[in-house]
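Down below are the structures I want you to see.
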Structure 1
Amino acid sequence: SYGAFALDDEMAQTPENAYALLDKLWQPSLELAKKELEEMKAIKKAETGDDSFESWDWWYYAEKVRKQKYDLNEEMLRPYLSLDNVVQGIFQLSNRLWGITFRPVSVPVYHKECIAYEVLDKDNKHLGILYFDFFPRPGKQGGAWCGAYREERYEEGKRIAPVVTIVANVSRPATPNGVALLNLDETETLFHEFGHALHSLFSQVHYAGIGGVEQDFVELPSQLMENWAFEPDMLRMYAKHYQTGDPMPDDLIEKIQRSALFNQGFTTTELLAASLSDMDIHTITQYRPIDLNAFEKEMLNGKRGLIPQIEPRYRYPYFAHIFGGGYAAGYYSYIWAEVLDKDAYEAFVESGDIFDRTTAESYRKNILERGGSEGGMELYKKFRGHEPDIKPLMIKRGLIEIPADTAARPAPLDTAARNASIRRIIGQQ
């Protein structure tokens with residue numbers, strides 16, 4: 001099948017290994033989503049006397065759950081998440097982990113709103129140039145991404161530094177003094193794209209470069225950075241009120257922490273459904289005329305029991321990622337990389353300091369600098385000392401319950417769990 005061809009040089013290696021991961025997560029995610037549904041149906045019935053529930057009801061009542069259960073209104077967070085504060089927080093995190101600094105630099109820009117920084121290593125050596133293009137405007141593509149005008153490479157033994165860009169479409173300034181205030185999703189997105197930028201800036205690969213990194217490995221650096229975004233110690237570092245400079249109050253930080261599992265059944269199930277739809281159509285081994293709508297419905301609702309209240313994230317006619325978007329038989333890589341990033345972050349947690357410089361240097365040396373020079377699993381094992389464990393991801397997404405009388409963060413995984421590879425865990429259980 002095309003899927004077998006596409007995965008042959010990825011970490012997963014075969015569609016069977018990708019399916020094994022998706023199938024292991026599917027039922028726990030779906031069961032959690034069903035619990036979320038029942039909670040929302042109860043609210044609807046109390047308000048209207050009717051507990052029927054359609055897919056378009058989900059987010060309306062999910063927001064009611066968020067406010068009722070977590071008392072979290074994102075508008076109360078925005079004043080503490082100014083664009084400048086978030087960017088400076090990311091810079092401070094990078095300095096604390098690796099000692100790198102960011103210096104504004106005057107270079108040509110393609111639009112007056114773009115800004116650029118020279119990135120300096122801990123010994124003040126030049127690492128590269130980083131452009132930012134934050135705001136939406138007519139003619140600009142939507143979304144957020146990290147790219148490179150010039151990728152890192154070596155010529156005659158000399159490193160040619162990369163020129164990297166982070167493009168976003170965050171909310172434009174809505175205040176009289178022109179301060180852009182972000183929501184949680186926009187904040188997390190900047191941390192995510194910055195992880196990609198660090199991968200490019202730190203690269204020390206002589207031949208293949210970032211282009212040689214497996215698709216199911218490339219999201220590890222970006223998704224790992226997201227783990228710091230809303231850590232209490234990190235928020236205290238950068239989340240300051242844009243007018244008063246006061247740090248975010250502890251009660252707001254606590255609300256962010258408590259709401260981390262909000263709607264995770266829905267979001268995980270929706271992501272898995274899209275990944276399964278992608279793999280299903282790309283593992284057909286012989287062409288036959290099919291009704292795509294019927295095929296999708298049979299595979300998701302019939303075979304796997306997807307509830308009608310959760311619509312597929314994408315339908316085949318507009319699933320651009322997998323038809324010309326570079327993710328054909330590869331959409332699973334988002335959740336695959338999340339297994340890696342959650343296990344990798346445990347290395348920092350287990351050190352006793354989420355800003356531990358020794359762990360960060362190992363991550364830089366074995367992952368960020370070498371990505372594309374060896375197989376992703378081999379690089380990962382050099383950093384972590386073992387192959388990744390799926391447990392941290394399942395805990396983070398609420399698929400494994402943590403006993404109420406234990407700390408919110410899991411204890412270090414036992415030796416047997418540490419030594420279990422993704423393929424062994426998901427393929428044999």
Structure 2
Amino acid sequence: MTGTAVTGPPPIEASTRILLRELGVRRDRDEWIVGRMATRTFVALPAAGARAVELLGRGLSVGRTAELLHEETGEELDVADFVRDLAALGFVARIGTGTVPDTVPPRASLPWLRPRAVRFVLHPALAVLVGLLVATAAAVLVRRPDLMPCYRDLLWSPHGSLVLVTGAAAGWALLFAHELAHLVTARAAGVPGRMRLGTRLQFLVMQTDISGIELAPRRHRLTAYLAGIALNLSVASALLPALALTGTGTTAHRLLAAGLLLALLPLPFQCMVFTRTDLYFVLQDVTGCRNLYGDGLAHARYRFRRLLRGPRAVPDGDPSTRLPPHERRAVRLYSVVLVAGTALCLAFMAAVTLPADLTLLVRAARGLGPDHGLARNADSAAVLVTLGGINVLWLLTRWRNRTRRHPPAAHRHDP
């Protein structure tokens with residue numbers, strides 16, 4: 001059956017029936033997560049909202065759905081307005097005889113990678129294997145404490161440019177592998193996923209949008225969130241026994257030590273949950289928050305405005321009071337971490353990172369020219385290309401993403 005396209009607010013009457021697009025539904029505590037995997041759009045609904053979606057999906061009219069909901073809940077619910085909201089989310093294919101235009105779904109990274117081909121990454125045996133690998137590395141470290149990583153391991157060559165170039169190449173390779181682990185694990189759970197560059201405060205990062213994992217079971221969700229950390233630990237754990245088998249002072253030993261440290265370096269960054277790292281999503285899932293970062297930021301802004309101007313400056317009050325009690329506590333604690341962590345990061349950048357980068361760039365620029373030898377020119381050029389390129393890429397990525405929103409979250413909606 002064909003119909004006319006809906007170009008404006010569609011007329012919705014009691015007799016109107018709708019056709020829903022393919023939706024995924026999962027119960028989460030006292031709410032239901034409903035969304036479309038194709039467009040990575042999700043919403044958290046109360047039980048009445050989920051029941052309305054079920055009834056409308058069965059082909060019941062708007063009026064009949066409202067009657068059944070009234071009989072079941074004792075409340076008068078505006079189902080017609082609820083349908084309009086569902087249509088705005090892209091959940092509705094047809095209203096009456098009018099078709100609702102669909103949005104273009106975001107492109108997935110590595111679309112040729114099929115869920116069936118990577119399903120093994122969700123098997124519990126893989127987690128056990130990673131645990132055994134880490135335990136083996138820990139045992140080696142106990143027997144050989146001299147293999148404990150140190151910052152000097154990065155300086156494996158007397159040539160600074162060689163250290164910088166190889167470190168950047170290895171670091172970006174590990175970063176790609178880290179994000180690929182997220183993508184593969186999410187794809188195994190049926191989530192398309194997309195990798196791209198992004199920024200976290202002063203950091204240039206790769207990030208993987210795995211929106212849709214909200215519909216997966218908790219074990220699969222946590223596996224997808226922790227896959228990158230597991231990859232780094234696995235690489236480091238595999239390098240440590242190899243390091244123990246090579247002679248101290250050899251080039252192979254120095255390279256393995258540098259690789260070991262490069263694999264471990266991203267892990268402390270994961271603790272910076274105020275930048276929405278992997279552990280942030282674990283924290284958000286465990287606390288049952290829908291948008292921990294957004295709600296925490298809103299609460300911090302409320303506190304800041306109230307501190308500057310007094311209670312009358314925020315007539316709407318504290319936005320966290322509209323959250324369920326368990327979320328309210330988590331959001332308020334997270335807002336403290338968010339403000340303190342951001343302030344410390346920016347202060348460190350202003351006091352250490354930025355001056356160091358500028359000093360290195362100025363020295364490299366002064367090292368170019370016919371008055372210097374070939375080795376000095378090559379060293380300076382390598383520093384300019386590597387360090388300067390990273391900073392330029394950060395600026396371009398920040399500029400490109402300045403109008404983009406954060407990855408979609410399951411926001412609440414009431415019918």
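Every number in this text was worked out from the coordinates using simple rules, so none of it is lab data. Just so you know, these numbers come straight off a predicted model, no measurement behind them.
One of 1, 2 was used to compute relative contact order in percent (Cα under 8 Å, 6 or more apart), and the result was 22. Which label is that?
Of the options listed, only 1 reproduces it.
-17000 is what came out when helix-only ellipticity at 222 nm (-39500 (n - 2.57) for each DSSP H run of 4 or more, over all residues; to 500) was calculated for one structure; which of 1, 2 is it?
It was calculated from structure 2.
Can you rank 1, 2 by Kirkwood radius over Cα pairs in Å and just name the one with the largest value?
2
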